[in-house]
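Bear in mind that the values in this text are calculations on the coordinates, not laboratory data. Predicted, not measured: the structure shown is a model, and the values here were computed from it. Cβ atoms are built from the backbone, for glycine too; each structure is taken alone.
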Structure I
Amino acid sequence: MWMTRNLVVISPYTLIVEAAALMAQNHIRRLPVVEKRDGSHYPVGIITATDILHVYPPEVNPFAVMPRDISEAHMTAAQVMSRTLQTIEPETPLEEAARLMRNAKISTLLVVQKAKLVGLITESDIFRAFVGIFEPTFGNVRITFEIESEEDTFGFIAPFALRWGVRVVSLLSISQGDRQLCVIRLAGDVGDELLAELWRSGHRVLNVLRLT
């Protein structure tokens, strides 16, 4: 749902000066390195803008329109690329992809299906997805409140919303340290009486964001 499908890829034999030019032309910072077999791409490495910068002298900009003709420019992707690949499948949940990036301290995951490269997902894609989840829209109220561990949040919210005649736009349960939180967006007439009932239910309200 969020990965990039139309990829710019290179072979292990691509010169790094060519890789740098591709990055500059396409405004990207990483290139999957693939071997092509039977019409499909099989990932063997990945090269980033940082990898390229590290092999050039500090005074040389490899992403310039006309980089200087120096010995480093004749190196190939295979000599520079990272061969340790972090991959996921297209069906991998987005939050699992984010967790893998966080734990491995990387910004990119290759998406593979039966060993074939089918996409790429980056930290920017993750941010875009989560902004879409949290981004408020006109006429909504976002409420953050504490919940009990293992609490059926939807079971609590559904009759609550029906009783007050409001619509649940989104609902998300998250962990913050040793606390469990629910972040809910409601549309409709969300008045002080509704919030007061939420407090009386035993749930501590941490934040209410109203949008006008």
Structure II
Amino acid sequence: MTDSTPHDSLGNQLEAIIQNLPEDKLKLSEIMDRFGTQGLLLMSALLTLVFLIPVSIPGVSTVFGAAILLVGISRLFNRPLWLPEKVRERPLPADKLRPALLRGLAWIRRLEKVSRSHRLPSLADGRLVDILNNLAFILGAVLLMAPFGFIPFSNTLPALALLFYAIGLLQRDGVAILLGHLANIATLFYFAILIGGSGLALKELMERLG
């Protein structure tokens, strides 16, 4: 997957991959090639990093969100990952992504310090639990792709959920998975407030115009 040793921390593995990204244009297929078929959760963790800091890179949430969504579906049905050619080969600005990803690594470093394997095993182990966690992972990806990217925290909250899920599923850490569930719920509430507020504002505007 990378030149890092198997004993490297998650943060070190991701940092090595980010540092070796192409200088100019980047395609999702090139990121996938660096992880291989066994590193889908690790790749998903990487793809969330750009949304954890206040930076906007047009088109990234659609491409990365779709990739994470399909990772979740492949895990749910235990099938190899398939991505549409349009998603795999869409050029992305590597010069903007690299610094954003490196800054987002701070979240990985923090989680590494507190994440522990086999905590709350009832939330991490078992076939039914795996199905529920993968469905929650898919929900997080759908929320990441929601068309609210211009609104503060609309990408950050689902990205946090996905990062917690990725770490939790990699480490079999039920506490991290629980935090992912809570972040998903917070995102749903936040989006409900946004939609409700927009509806009320539109209704008031129509009443004034009428």
Exercise. Of structures I, II, which gives -9000 when helix-only ellipticity at 222 nm (-39500 (n - 2.57) for each DSSP H run of 4 or more, over all residues; to 500) is computed from the coordinates?
Worked result: I
Exercise. Ranked by distance in nm of label points 7 Å out along Cα→Cβ at positions 49 and 97, which of I, II sits at the highest value?
Worked result: I
For this session: Determine which structure produced the value 20.6 for mean count of other Cβ atoms within 10 Å over residues 169-176, calculated from the coordinates; the candidates are I, II.
Result: II
Problem set entry | Among I, II, structure where relative contact order in percent (Cα under 8 Å, 6 or more apart) as derived comes to 18 | I
Exercise. For which of the structures I, II does the calculation of log10 I(q)/I(0) by the Debye sum over Cα atoms at q = 0.08, 0.09 Å⁻¹ return -0.46, -0.55?
Worked result: I
For this session: Figure out for me which of the structures I, II the number 2.0 belongs to, where distance in nm of label points 7 Å out along Cα→Cβ at positions 81 and 161 was derived from the coordinates.
Result: II
